[in-house]
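In the part that follows, the structures are each spelled out as structure tokens.
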Structure 1
Amino acid sequence: MTDVLVVADHRRGDLRDVSYELVTAGRELADETGGDLHVAVISGTVDEFADKLNREGVDAVHTVDYGEEFNHGVYTQATTQLYDELAPQYVLTPNSVNGLDYAPAVANELDLPIVTDTVALETDGETLTATREMYGGKVETTTELEGPAVVTIRGAEWPAAEGTGDAAIEAFDADIDEDALGTTVNGFEEVGGGDVDISEADVLVSVGRGIEEEENLEIIEELADALDATVSASRPIVDNGWLPKNRQVGQSGKVVTPDVYIAIGISGAVQHVAGMKGSDTIVAINTDPNAPIMDIADYAITDDLFDVVPALTEEFH
């Protein structure tokens, strides 16, 4: 049997979507060998988070009530101590800013191998096969690890865990050495965050190089207003300075999973698709019927965006 420990991710009082995806990834690994799935919630409103993460398939939730926001030292110490207590085969963390901060330190402390940014995992209990993408998603590679390991998973690659579980919620008394923390969290400030967080939007109207000129963004914004949606973009729009960096979707931008993603004048390069393929419904508007975005779209409109977008705006106003 192979037990798995996943560490939840939260920021400013909210669980991140990847926390629920971690539960799914962890449960799949544990199921392959009949093991148990343990979920760790460190810092913040741990009891509230524990209730939310008590999903179907979770065997135990362990809370570490220490501090409010992420702290490298706290997460490193708490996770290594939980590992010593539970002896799981695998530790899963998000491939997020926070996860990539402490996961390598945990691997170093425990003398374990680490593989980052995984998009698929399989195990036979002894060997872990981790799939990663390279060259902008054009090539998939696999890494085989023998024995225990630390793994970070890419967001939006696993579905969010659903259902209500009946796991035991247990407070874990981590022995945090404050002298060894090295840092103190005094507050939270968005760096280059801008006016919106597109990763939290329910509906995104996303624009690509097909818009041709910056002045033409006006029709995109009008459609977004009609749909009560948020405007996002592919990289060329941001590189041109037409929209700020916080609006960029893709591997070098943000991963988004809205209910509806409307891709307008976006060809669908693998780097962009990697950031939005987890959307529930994808609508693509493009003059090229062979554009890659059309292959993953639930609804594809092969027509001139300058005709389609104003018509949609009028329909939804």
Structure 2
Amino acid sequence: MSGLILGIDGGGTHTRAQLADRDGNLLGAGKAGTSNPMVHGVPAAQRELELAIARAFENAARPRERAGALCMGLGGAGRAREQQALVAWARQDIAERVRVVNDGEIVLAAGTPENWGAAVIAGTGSFAWGRNRAGETARAGGWGYLIGDEGSGFDLARNALRAATQYADGRGAPTNLLNASLEFWNLDAPHELLTRVYRSGLTHADMAQLAPLVIQHAERGDSIALRLVQDAADSLAQGVRAIRDALHFETSAFPLALTGGVLLGAEFYRAQFFHALENADCHCAPIELVYQPVVGAVRLARELAL
């Protein structure tokens, strides 16, 4: 078996690959676009995965070869059908041993001491996943931006635009989110939001870029923005509580790993989330901010190579 291993983190916005040796020493890293098979389909996901892997070998200044083991943590790859398709594809010439897991699993591996506890992702989308000491697992959320992803960047942006347009109509309370949204997209009037949102090719990831504005205005005292942020934080906390109940963490503190641009990029939002955790009676320790979930994929690939 080759002495090389590959770890991949495929989120809603980017795909990151790391090439390492058997001891986990980083040799090279590569980046590509989103590889979420649920949103874009398996063939499109494969193209971005291949690109990220090729760039990792290129940046390592090594000729491309078949790795000994590969672990891919992918958003939208929670179903057996997508996992099996990606495993079969990767085994052809990328790696001898291949494992595909959801993105929460690699966050847990990267951010908890013994690879048990809960993991929360809040970036473009949102998802909570956990494992207990007995190896039992549970998930909450991850239903996608159309029917779920509460507490995510997209969720915050969508609710902010709803509040803004209701204010524009005279149906809702005053909020600075209306002017902030118009300024963000260089629009002159509220009705131009229709064209920007529905006819400009705006993706859900593009729309999620409004989320930091919502958090900023909440921190500045906009009551509507603050309510939206608190509701979003509460949604994330309820996901953790569901994991806690399913895995019977009730009697003691459990490790918590956090990642995603919204949680990592906004201290104010994290503070609201921690407050919501307290209200949900979730006692978490240690709490780790995971800036490179791909490290967890490398950790799981090392285990696969043994």
Worksheet item: In terms of Kirkwood radius over Cα pairs in Å, which of structures 1, 2 is highest?
Response: 1
Discussion item. Suppose helix-only ellipticity at 222 nm (-39500 (n - 2.57) for each DSSP H run of 4 or more, over all residues; to 500) works out to -14500; of 1, 2, which structure was it derived from?
Written reply: 2
Worksheet item: 1, 2: which one has relative contact order in percent (Cα under 8 Å, 6 or more apart), as calculated, at 22?
Response: 2
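From which structure (1, 2) was semi-axes √(5λ) of the Cα gyration tensor in Å, for residues 29-212 alone calculated, if the value obtained is 37, 21, 14? Working shown, then result.
Numbers: 1: 27, 24, 19; 2: 37, 21, 14.
Derived from 2, not from the others.
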Worksheet entry | Comparison of 1, 2 - label where distance in nm of label points 7 Å out along Cα→Cβ at positions 141 and 197 is highest | 1
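Values in this text are rule-based calculations from the coordinates and carry no lab data. Source: prediction; values computed, not measured. Cβ atoms are built from the backbone, for glycine too; each structure is taken alone.
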